[in-house]
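Colleague: These notes open a run of structures that come right after.
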Structure 1
Amino acid sequence: MSFITQVTISIVLYFIIRVAYRHPNSLIIASIISSLSYIAMYLGSYKVISLMPTVHFLITGLSLLVLFIAYYEILILERNVRKIKMGEFSNAESYSIEKNYKLVSKILGIGLIFLSFALLSGFAIQSVFTTNLAIKTSFTLVALLIYLITLIGIKFFSFPIKYAIRGLFISMWAVLFAYIANSYLIYN
């Protein structure tokens, strides 16, 4: 089973659990189960496991999973905000919107940490500093800078968290797209 297939199965498993299990802790439960399933599928697929490539692919897969979790949570949150603005209070979720924006910010921060660890483990795998690693390093540093600026803006300058999360999410997808496009352009 390929790396992308394992990540996709874990993402689908997350969505199924999150939709089927309607409970305030369903985000945590679905995240843990889908992460453990990805790790189990990855470790079960390969007979020979060397430490650094395994760590690299596990962290990269988990960062993809976290980004898709953040995407789904942002969609749920925006749908809830739209319902409240339209006056549909009976169909709206019963959780605090501000609290969930902060939760999505934490999820994106975790995704960025995983992405940074994936970059560091990529350095450990390759012995030569290639153009591929240089581009990935620069995009990861830009993503870290955007995240730090966003946190500083929220904490000290009263930047609305709603717009900060949307901008941060778009920047994280841009970094992920840059990673994928970089790999595609370098190797094809």
Structure 2
Amino acid sequence: MKRMIVVVLACALVLLAVAQTGCGGDTKKARQYMNKGDSLYRQAMEKASEWQTEVTSTSNITDPAGFQDAVGKSKTLASEVLKITDEAGAEYKKIYDIGDVKDYKEYADIRISQIDILEQIIKTMNDTLDKAIALRDSGDQVAFALLSQEATKQIESLTKKGQSLENEASKLRLDKNL
């Protein structure tokens, strides 16, 4: 009887040890994906800053060919930003495949939403720049000004949402010690 109790206890201890290691491993893996995603997200934001500078510089260009070249450079930078955000999003999405990491999944949701907003900002600006080329060529200054105002309004709204999500992600990471 004693031998049976010892065997049962030994099995229980082994199962408990495996379960604890699995949980810690899950959290550790989720943290690795989160940190890699965050690193890539920071890189994307640095590249987005370069992109924003390039886009801003287009407003000072009066030469149509120069404007078109600047738009091309802007779109190249935008593609680089999108490539990095795709990589970051892929890292965050890996967290979804891990069990028992609810807080990390919530954090990943927030970051993925931020990536979506950044992608919307880039799409809006790329579309606006394409339309701006056509309007500059046509000389329709009123339509050009309206286009610029509308794009600014959309981007400001998206930027507010992105900042709100940034605050939420930072708070979650701090509160849950992720």
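Colleague: A value of -33000 was derived for helix-only ellipticity at 222 nm (-39500 (n - 2.57) for each DSSP H run of 4 or more, over all residues; to 500); which structure in 1, 2 was it taken from?
Modeller: Computing helix-only ellipticity at 222 nm (-39500 (n - 2.57) for each DSSP H run of 4 or more, over all residues; to 500) on every structure in 1, 2 gives -33000 only for 2.
Colleague: On relative contact order in percent (Cα under 8 Å, 6 or more apart), which of the structures labelled 1, 2 is highest?
Modeller: By relative contact order in percent (Cα under 8 Å, 6 or more apart), the leading structure of 1, 2 is 2.
The numbers here are math on the coordinates, done by the rules we state, and not lab data. Note that the structure is a prediction, hence the values are computed from the model and not measured.
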